[in-house]
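Values quoted throughout were computed directly from the atomic coordinates according to the rules given, and no laboratory measurement underlies them. Model, not experiment: these values are computed from the prediction. Cβ atoms are built from the backbone, for glycine too; each structure is taken alone.
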Structure I
Amino acid sequence: MPKKIVITGGPGSGKTSLVSYLLNKGHQCMPEISREVILEAQKQGIEQLFLEDPILFSQKLLEGRLAQFNDTHHLEKTFLFFDRGLPDITAYMDFTKTKYPSHFTDTCQNSRYDLVFLLPPWKEIYKQDNERYETYEEALEIHDFLLNGYEKYGYKVIEIPHGSLKERKEFIFNTIK
């Protein structure tokens with residue numbers, strides 16, 4: 001069974017680029033699914049599902065991420081990287097002050113990752129788009145909610161410093177050795 005390692009970060013942190021880089025270097029990675037959920041809702045005429053029905057959006061994420069978490073028995077490599085983890089869901093709902101059912105918290109407590117890496121916001125690379133509607137200032141707040149969100153479930157969060165993709169990858173592997 002591989003070690004389950006979360007790579008998380010708010011908008012504009014370079015998280016998706018880092019996970020793509022790891023994947024291109026031959027590492028096993030579970031993709032981020034929120035853009036999938038957003039695009040599917042947009043096909044159904046719901047422009048911003050998270051804003052219109054945050055519980056439905058979050059439930060879809062919870063189901064998808066839990067399926068990813070549980071679908072690891074066939075993997076053979078030592079490490080499995082997740083582009084976001086289950087506690088990201090409750091952290092974002094805490095950020096938006098959205099109340100959520102207790103099964104969200106229970107799922108986060110009962111489905112444990114081995115390590116959590118957090119990327120800080122990076123103003124120089126930050127861009128808003130159709131799926132990323134947060135301002136840079138909100139990205140800074142989200143970073144704090146992510147940090148606190150993982151810590152409330154008992155994780156020691158390791159922050160990855162700004163740097164090239166290669167430098168960030170090296171930081172991760174120097175840390176997990």
Structure II
Amino acid sequence: MDNNDLFMPVILGTARKDRQSEQVARYVLNETEKTEINTELVDVRDHLAGETIPAWVDDDRASKWRELVSRADGFIIVVPEYNHGYPGELKMLMDMAYKEYNRKPAALCGVAGGGLGGARVVENIRPVLVEFELVSMRNAVYFSNVGDLFNEQGKIQDESYGDRMKTLFDELLWYAKALKTAREAK
């Protein structure tokens with residue numbers, strides 16, 4: 001199986017105005033493209049329905065999201081930490097699907113203005129991923145002090161993040177290939 005056969009979107013999990021996690025999502029997308037994974041940036045803003053649409057409700061507002069989740073072989077979720085938790089709009093988006101997530105891997109990139117880099121949000125969202133039968137990667141990448149992490153041109157200031165992303169993607173690719181093979185054999 002070629003990596004180009006794997007579709008894993010980068011999900012920007014906040015609709016907040018002036019969101020600093022957008023720079024992180026673009027950085028993650030660029031790093032993902034180095035792995036030759038078939039990817040795209042998915043902005044939660046493009047899927048807002050104004051209310052929670054449960055996965056069992058047939059609603060046209062959820063069909064675009066459900067189709068994307070069905071096509072995906074895994075997910076890379078860029079999630080900022082807001083008051084120790086994840087954004088409500090990300091949860092509303094994720095709740096639009098259910099069975100479409102089953103047995104697919106999910107990689108997490110936490111984002112925060114402080115020194116913990118979203119560690120609390122990563123731990124808070126993992127039980128949600130488990131409920132969806134997503135396989136959460138053990139490794140996560142924590143983007144600390146995000147306000148100082150990128151220069152005015154949007155370039156990351158700490159080059160060590162490239163190695164962190166490679167470690168995350170290596171794990172994600174292993175699981176994506178193994179789980180896709182298993183899903184197709186079922």
Structure III
Amino acid sequence: MKTNLVYGLYLTLALMLLNLAFYFLGYHSDVEKFATADLISKIAFWVFAIVFIVLGTRARRNEVPVTEEFGYGQALLSGFRISLFAGLFGIVTNYLYMKVINPGFIEVIIQVATAKAEAKGAGSAQIEQMEKGIRFMMNPVFSGIFVLILITLCGTLVALVTSAFLKRPAQDNLTPPVSA
């Protein structure tokens with residue numbers, strides 16, 4: 001369990017460091033740069049999820065003696081736990097980022113969404129309703145629940161695939177033959 005917790009923390013920290021890099025480089029405060037940061041974030045999320053779930057599952061597999069099986073179910077459970085812990089840690093880092101580090105982030109998201117809606121020809125009433133919806137979804141409770149579900153679900157999808165490659169059958173004959 002400790003291994004899963006540690007790799008879940010690593011995954012969350014990698015995602016947080018990426019957000020901090022975007023913040024310090026101005027990608028999370030500039031509407032024109034936001035689309036680039038969003039695309040990079042989505043790609044990086046999947047890369048980080050794959051890397052840390054694979055590394056964490058392998059570390060967990062190495063903790064199990066080679067004489068015991070580390071099957072698909074155990075590998076999947078390990079990947080799920082890593083994702084769950086990353087989601088739980090993500091609640092905290094998301095809150096810190098949006099309320100302490102970059103409290104203007106919600107405004108940038110609203111500006112980006114407004115620009116997209118205007119480009120599609122949405123009226124002012126629709127845009128106002130959309131802004132209310134975004135503000136509601138970005139409140140700490142709803143945002144935290146969303147982060148937990150999203151990271152856990154996506155990480156579990158990664159684990160469903162990677163577990164097929166990380167399972168290990170038990171090895172019966174590990175003792176070398178005795179020489180006479």
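Listed values, structure above:
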read-out: Entry that produces -12500 once helix-only ellipticity at 222 nm (-39500 (n - 2.57) for each DSSP H run of 4 or more, over all residues; to 500) is calculated, selected from I, II, III; value: II
read-out: Distance in nm of label points 7 Å out along Cα→Cβ at positions 21 and 149 - structure with the largest value, from I, II, III; value: III
read-out: Mean count of other Cβ atoms within 10 Å over residues 117-124 from the coordinates reads 20.8; which among I, II, III; value: II
read-out: Origin of the derived value 4.3 (distance in nm of label points 7 Å out along Cα→Cβ at positions 93 and 125; candidates I, II, III); value: III
